[in-house]
Structure P
Amino acid sequence: MPDQTTSEPILRLGTRQSPLAMAQAYETRERLCAAHCWDESAVELVPVLASGDRIRDRPLAEIGGKALWTKELDEWLGEGRIDASVHSMKDVETHRPEQLLIAAILPRADVADVLVGAHSVRQILPGSRIGTSAPRRAAQLLNARPDCEVVNFRGNVATRLSKLAAGEADVTLLAAAGLARLGEHGIGTRLDPEEWMPAPQQGAIGIECRADDERVKSLLAAIDHRESHEAVLAERALLAGLGGDCRSPIAMLTSREGAAMTLRCTLYSPDGSQSIRGEARGTAEDFGWVQSFAQDLLGRLTAGMASVFGHGST
């Protein structure tokens with residue numbers, strides 16, 4: 001066990017500065033300290049301002065994609081200024097630098113979306129403005145409610161709730177996991193993920209480190225939740241196989257019984273008018289079944305969907 005008598009932290013965890021990112025970092029620190037019987041001072045949290053947090057008035061697809069959430073943390077990790085970085089996995093690009101490793105996934109939280117502004121999708125008033133910047137949420141809502149209008153709605157949870165209260169939109173969607181981690185309970189209506197499938201990797205916190213850092217990998221292994229990690233890897237494998245990027249409306253849900261995993265997926269056209277869906281089963285020992293599933297879905301793409309798939313995730 002590392003020497004805890006030193007004044008230097010045992011681990012330096014990098015994190016974005018947003019309230020939700022900080023909450024995720026606090027949870028990671030708590031789990032590390034509990035697993036290793038450390039004092040809280042053993043893990044230093046290092047907030048980093050991400051490009052995605054600086055630019056809030058345009059959709060991610062227009063300004064650089066998901067890399068805007070990870071660029072600065074990757075640089076600090078590569079330079080040795082931090083030992084590991086904490087991520088909301090749904091914001092992490094599918095293809096990562098070879099020198100970095102997703103070393104741990106915490107126990108996955110609720111994967112569901114929460115609808116704010118109406119009691120159900122069916123009860124959204126005709127002609128309502130749906131505030132979201134997520135292509136998946138926009139397409140899902142337009143698929144279910146083509147009479148509504150989508151308006152761009154970026155920012156952290158508090159910002160989006162403030163915009164909603166100010167009348168910039170009538171309805172919005174938030175992740176149940178994010179609300180819970182911020183202590184925001186009783187907001188909106190939870191949508192059953194079996195009926196309203198979430199974003200790939202939603203609800204999962206990942207910790208990344210340098211692939212050659214055996215000390216840090218060993219420390220992080222103590223908080224890795226195997227079943228959550230396997231589900232995230234399966235969903236990332238499907239994303240890679242689909243060649244989707246931050247413009248691609250993809251909904252996904254993983255379930256399991258013992259070692260057997262079931263992966264369900266729906267792909268949408270950006271305007272929600274077209275969709276294809278399917279499911280596949282296999283184990284985490286070999287993701288060949290996931291690649292076959294991706295090829296099956298791609299083979300059924302309509303003309304209106306092909307432009308937003310098949311070109312590599314960002």
Structure Q
Amino acid sequence: MTSTFRLGTRGSPLALTQAAMVRAALCAAHGWREDAVEITVIRTTGDRVQDRALAEIGGKALWTKELDRALLDGAIDCAVHSMKDVETIRPAEIAIAAMLPRADVRDRLIGAESIAALRKGAVVGTSSPRRAAQLKRLRPDIATVVFRGNVDTRLAKLAAGEVDATLLAAAGLDRLGRGDTGVAIAPETMLPAPAQGAVGIETLTGSPAAALVAAIDHADTHACVLTERALLARLVADCHSPVAALATLAGGRMTLAAELLSEDGAEHVTGRIEGTRGEDLAETLATDLLARAPDAVRRLFAG
């Protein structure tokens with residue numbers, strides 16, 4: 001490579017850490033020097049607006065549209081994303097060229113030893129409809145409030161006593177060197193968000209950059225995350241839809257588990273399916289869940 005490879009990212013500490021991971025992987029795969037990959041910070045609307053839930057102000061596009069524009073304008077060669085923040089339907093001109101190996105998919109509870117240990121009527125900070133609904137299903141007495149900002153901001157709000165507890169992704173805490181923060185919640189208790197723990201790299205479709213980035217793709221992670229995203233697409237889920245999903249691969253077979261909930265967590269439907277073709281599993285499971293879902297759940301999805 002004769003010119004600098006330009007890697008676009010948001011500017012939060014976690015985003016920069018993930019961008020550095022991608023740069024290291026690219027350099028290792030291609031024998032590049034570290035200074036051959038330039039990290040370009042792109043400030044997104046999601047970073048600027050911190051006082052409202054994403055669903056109220058435009059959804060996941062608030063994390064991606066400025067990076068998309070930089071890609072399409074040729075200002076960067078690739079963009080690094082937390083895949084759970086990427087809209088299900090992407091522009092045809094942009095491709096998910098690679099994903100890094102998936103990290104811990106679990107949520108961590110910070111502020112209490114367990115969900116059961118939270119005081120009666122506890123207030124938990126989260127902007128995730130999925131986390132809020134799952135918490136209320138387990139503890140109907142709990143109240144949730146909008147809680148946005150980067151990891152340090154949320155932990156500072158918790159330390160200041162604004163809430164009793166909060167939930168953060170284990171993967172992000174681990175990547176920031178905070179692996180000892182909070183208590184991990186088993187997926188059997190709280191199934192994670194689709195694509196949680198996965199870092200993806202997008203490029204222009206069919207570009208030279210796409211081939212370069214493909215060299216660092218982790219095929220199993222890619223297959224599982226695409227299956228979870230296919231489920232979201234079939235459900236026509238959006239930022240208001242409390243949905244959890246996790247695909248895993250073992251011995252050449254994929255298992256896909258999912259949960260749909262009402263906003264207050266009072267009603268839900270779960271399902272699990274195994275097979276070899278992720279897209280088929282997503283279609284079959286989504287159809288089954290919608291057919292069995294209570295009205296309070298089904299109305300949150302357009303499938």
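Every number in this text was worked out from the coordinates using simple rules, so none of it is lab data. Since the model is a prediction, treat every value here as computed from it, not as a measurement. Cβ atoms are built from the backbone, for glycine too; each structure is taken alone.
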_Ranking P, Q by FRET efficiency 1/(1 + (r/R0)^6) of positions 108 and 148 (r between Cβ atoms, R0 = 25 Å, to 0.05), the structure that comes out highest_ = Q
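Among the shown structures P, Q, from which was the value 1.2 of distance in nm of label points 7 Å out along Cα→Cβ at positions 132 and 164 calculated? Don't skip to the answer; put the middle values down first.
Working: P: 1.2; Q: 1.8.
Structure P accounts for this read-out.
Consider the structures P, Q: one of them gives 4.3 for distance in nm of label points 7 Å out along Cα→Cβ at positions 180 and 292 as calculated from the coordinates. Say which.
Details: P: 3.4; Q: 4.3.
Source structure: Q.
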*Given a computed value of 16.5 for mean count of other Cβ atoms within 10 Å over residues 124-131, which structure among P, Q does it belong to?*
P
